[in-house]
Structure I
Amino acid sequence: MISLNQTVLFHDSQDQFFRNPFGAIPCGKRIELVLAINSLIQPERVFLRLWKYGSQEEKIPMVAAESSGNRRLYRVRFEAPERPGLLWYYFLVIQGGETLYYGNNSEQWAGIGQVYKQEPPSYQVTVYQPTAATPHWFKDAVMYQIFVDRFCNGYEEGKILNLKPHCVVYPNWQATPRYGHDPVTGKTVCYDVFGGNLYGVLKKLPYLKELGVTVIYFNPIFEAASNHKYDTGDYKKIDPMFGDNELFKELCSQAKAAGISIILDGVFSHTGSDSVYFNRENHYPSIGAYQAKDSPYYPWYRFADWPQQYDCWWDVETLPNVNEEDPSYQEFIITGEDSVINYWMKLGAKGWRLDVADELPGTFIKKIRTAMKQADPESVLIGEVWEDASNKVSYSEQREYLLGEELDSVMNYPFRSLWLDFLTGRQGAQEIHRQLMKLYENYPLEHFYSTMNIIGTHDVERALTLLSGAPSTETLSREEQEGYQLTPEQTKLGIARLKLLSLIQMTFPGVPCIYYGDEVGLQGYKDPLNRRAYPWGEENQDLLAWYKKIIALRHRHDALKTGQWRPLLVRGQVYGYGRKIEKGKDVFGRNKKSGTLLIVINADVRKEVTLSINVGQWCSGTLVNLLEEGERWRVEDGLLQLSLGPLTGKLLLEEG
């Protein structure tokens, strides 16, 4: 008997010969899978094992469709279910009592898989609603995240609005932020404030417009006890330190006139203990859940032993969790005529970012989406999700963020971590390429082009610090982190890498989001050091000019927004990809300006590279480097030959 050990199996989920169509598919779409088998004898049986909705298993016989010598191709066709969800598959080959399995690779990065002698990890197919769509205007946007207290004080004399008694004001706008902690308990007992406000944002609208920003995403701005405002005190009131509701309305109006939309941070999984609704600190005239069981807000919370023991967000006693399924809470936040969602959208908000989306029930998110789209079909709902959002499981629940009934976009933390790893040498081009392709395969196209592509946020270290070669966060004490300043050499390295990273950010599918101050060289480790005040008057002008240039290029060339994306070069520390719109239609069939561009990045800090890139099926003729005036390159016999210095990137446009 000939053993299966002499059999070679092959399937590549990212090659349309082996899986057609590529990537996520709509409900009811027919899909074809192919398994190639090299064997001296024909196997007795070949099956596709298909797993639906996490509970339904099918084993579908595969048919030998073609053969050439010892190579046989087994095919199977089936239709995706009419209900959105995830399909999982692998292959079984049976001969003489032996079974070989072929499934996803051990890293579970999709693409080319591997052979196993036991049940393997499965390949994923995302099946989404055929009507799923994300707002097109958002795919064309450039976002800017603002932590209001640290952005700008609009009052020239530096007036602080309505200072809270437990807050400390720094006399110097450029001071190092820090929390005031009780030395015994470690709890925060006072908050530092710098005095930024919405009037400051309004006064800086011309700056943001000149930068090229078309969306502002605000960290929470509703009344709260802290400086970060993730402990909401009153969902329908702007924090008095930032301004008032009328000022917000005026800001939205003037921003809209400048071509800028406003997205708010919705913190709906918990409130503050110091709030209208819980009122543990007795600062509000309401009867809160902490004060009385007959409070209208009592059903919003979960008490183990009222009033002292209650469910909290990550055991932080000032952040009591809410019961999102409570009807009165849903009416207040979502479904009521004057709900929180509707109230702020009527005042001018264009969308919401959901804090800790993983901790919100799927039904809750669906209802928010429904309410938003009824109020404004072009509004945008973004979720804070840190991983691959297509297959996220949280609290034992398979999430449905990208299936067409929940989120329009997610914060693309995988994008951030992959490119940071690439530019700092922790991963090579091949490793990050495989993981980017996994996201491309798993995400519906509407979502792949609408992800919030971040480099920095309020929850992670500043990009410049990470890119500069500074010591890692884990190796320094809090005091050492506070005092750490980059050397001139580190700053030079960090800025060179940040220019490459921002070039990628502005030319990759998705919506680039700038964390305030990254564009002028702010540095710092994690919270609160990543929340330094914007350095007005002390900006790195070279870096700022770079950001303005590449943002303008993104706006000028439709292909950089919604053109086709194709990897063209994956080698060592060099990565290249193309963007293309042809025949005046983008990937969504919209009328857009045709154009072909190539982006090539050399992340090596020392080596110049000489490249020969096969672009014959992508472009021809002469390519112009949009980043260096007068630099041109010819495509000869389908090959582009060019040199790329250390830490250098090129953005090449096909002439014609």
Structure II
Amino acid sequence: MVALTYTVAFEGVEARQVEVQCAISPGMPAFSIVGLPDKAVSEARERVRAALTAMAIALPSKRITINMSPADLPKEGSHYDLPIAVALLAALDIIPQDKAQETLALGELSLDGTLVSVVGALPAAMAAASEDRTLLCPQTCGAEAAWVGAANVIGARSLADVVRHFTGQSVIAPAQPGEVTRPTHARDLRDVKGQERAKRALEIAAAGRHHLLMVGSPGSGKSMLAARLAGILPPLDPAEALETSMIHSLSGLLDEGGISRERPFREPHHTASMAAIVGGGLNGPALALALAQSGFRVTVIDALPLDTRKDPGFDGRAYALALASQRLLKNLGVWGGVADHAQPMLEIKVTDGRAGEGPSPWMLHFDHAEIEEGPMGFMVEDRHLRRTFLDALTTDDRITQLAGETVVAQAVDAAGVTVTLASGKTLTAALLIGSDGRRSGTAQRAGITRTGWGYGQTGVVCAVNHEKPHGGIAHQFFMPHGPLAILPLTGNRSSIVWSETDARATTLTAMDDAAFLNALRPAFGSFLGEISLAGARFSYPLNLTLADHFIADRVALVGDAAHGMHPIAGQGLNAGLRDVAALAEVLSNARARGEDIGSAQVMQRYQQWRRFDTATLAVATDTFNRLFSNDNPALRTLRDIGMGLVNAIPSARRSFIREAAGLGGDLPRLMKT
């Protein structure tokens, strides 16, 4: 038999009823949740399991299936914990099934069974009243839900209280409405001296409920007058107050369950944007373009002038863009600007050995012909990619660039975040996004701590010309002090990323060109013929640094601001661009549903999507570097055999190829095609 209860899914301010079904059947023990759940809903099974354990209720060794219908409606948020628990308790015959069917529930569970406040209790109560059901919610949400007089609202402190209520052991009294917040108009129209015609226009607009457009030069009093319009409007009637409060409820802005009769007034500054991005490197502009494509107004702030960042000698690196990252650039409309400077990577060869002795016979060989999608990726130099991104920003009127500006402070409130610049300017946004590197000031000001360590290695980067064509083959040669990557560029050129000890790297960067080439040749080998330098050399310290959280109040981190890792697999920028695509999708979906894009609920979706994946990638690169950057004979034998085994198993080899191409895991829309 299937036990039923009900909950809601939020679409803007509308609460759509969802039927939560629980079936317990013979079979291998499992706890499955189906019906298009997001990450937070999928994790509900662990919170429910822990809450039941805290109540000394053991789940049976059977197959438990939770279905949420309609199955094609996305289910997002932690408020599904309580209805899942109620349906499961009914299926276990711990609470009466008929009582569960008469209930619409929402609430998050702590591991000890305590019910945690969630947003949206007011629209959920309206949905419950329309279906003549009782609303079951956390006690802290009861006061706001009780404003819907037609609804019977039960506010419980814990899951144990819910069981006692349904079994009649201790019936919970219906919740009572919170206090009415009386209008307090701090700005009064009589404070305005003069401006008689303008004040008369406000009075006419207020009396007739007309729209009002004010035109005038800066400082003529438009904002002052507009701010006082709310003070001459009548209080909200009960229906209007409920409608307004539903928006506040979904944003978590109702104070102790009270609703306001005051007419809402918003005063966006002319510098306001939906999102402000700190950092105009590569991930920042990519995110700005992705958000602008979805209709957002975006501000990009960077401490360096545009001319400095556009200088071809600004950054000497080249990037191995995975196929998924190339798709993102294509969907953002910037791939055409770099396509002529992009070298397809057709093969990757990974070997182990010592400089001057040649590689071990054991190796990994990845060939793009083993997958159907095309090249595994493309090598693109920073000087081409960065300029293309910056040029694209200037052509989009939804993007404002503030170059040569440094953020010195950020302040968050319920409505948004205010950023103060060193120049004294301020701007406001619904969300602040840190894309400002491994020492992210945005993260520091938000109180986000970091975990990480240095490797005692420095990456020496340059480009070389060579006699013979590279054939689109990338080489990764592991040596005791660190790996040497030889990455194909357009023409007979390759990018070199040479990881060496800090002391050795200092010596290498101090050498003249001839001495450097003499030091490079034993490691590089002669397979591409004679080599010569094709530009300047650069060096970058190598470390691992992970933000302990990717989000804070109205703050999100992307790219190196969230995670900086060893370049051993060339995945640093690819991971950042995946952050960009995921965050853009989360924010676009939230906006389409009418949600506040800076709300904790929206931010949590982004973190749940990206943090585990990036932490796993960081651990993998760290492990590879430690495993291969040594001369231990036992480890050397072990890794050589391991490479040989992977290379000999086609399915394992193809799996690695797909990961290198960025095609594994949960791909954002912008990276799928």
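Here are a few things to note about the model shown:
- A value of -10500 for helix-only ellipticity at 222 nm (-39500 (n - 2.57) for each DSSP H run of 4 or more, over all residues; to 500), calculated from one of I, II, originates in structure II.
- Origin of the derived value 5.3 (distance in nm of label points 7 Å out along Cα→Cβ at positions 262 and 342; candidates I, II): II
- Among candidates I, II, the computation of Cα extents along the principal axes in Å, for residues 174-421 alone that gave 53, 45, 44 used structure I.
- With volume of the Cα convex hull per residue in Å³, for residues 22-301 alone computed over the structures I, II, the top value is the one for I, the highest of the group.
- Of the structures I, II, the one that 2.8 was derived from, the read-out being distance in nm of label points 7 Å out along Cα→Cβ at positions 230 and 294: II
- Taking mean count of other Cβ atoms within 10 Å over residues 238-245 as the criterion, the top structure among I, II is I, with the largest value.
- When distance in nm of label points 7 Å out along Cα→Cβ at positions 14 and 622 is computed for each of I, II, the largest belongs to: II
- If Kirkwood radius over Cα pairs in Å, for residues 86-125 alone is computed and equals 11.5, the structure in I, II: II
Readers should treat all values here as calculations from the given coordinates under stated rules, not as data from a laboratory. This structure is a prediction, so every number in the text was calculated from the model and none was measured. Cβ atoms are built from the backbone, for glycine too; each structure is taken alone.
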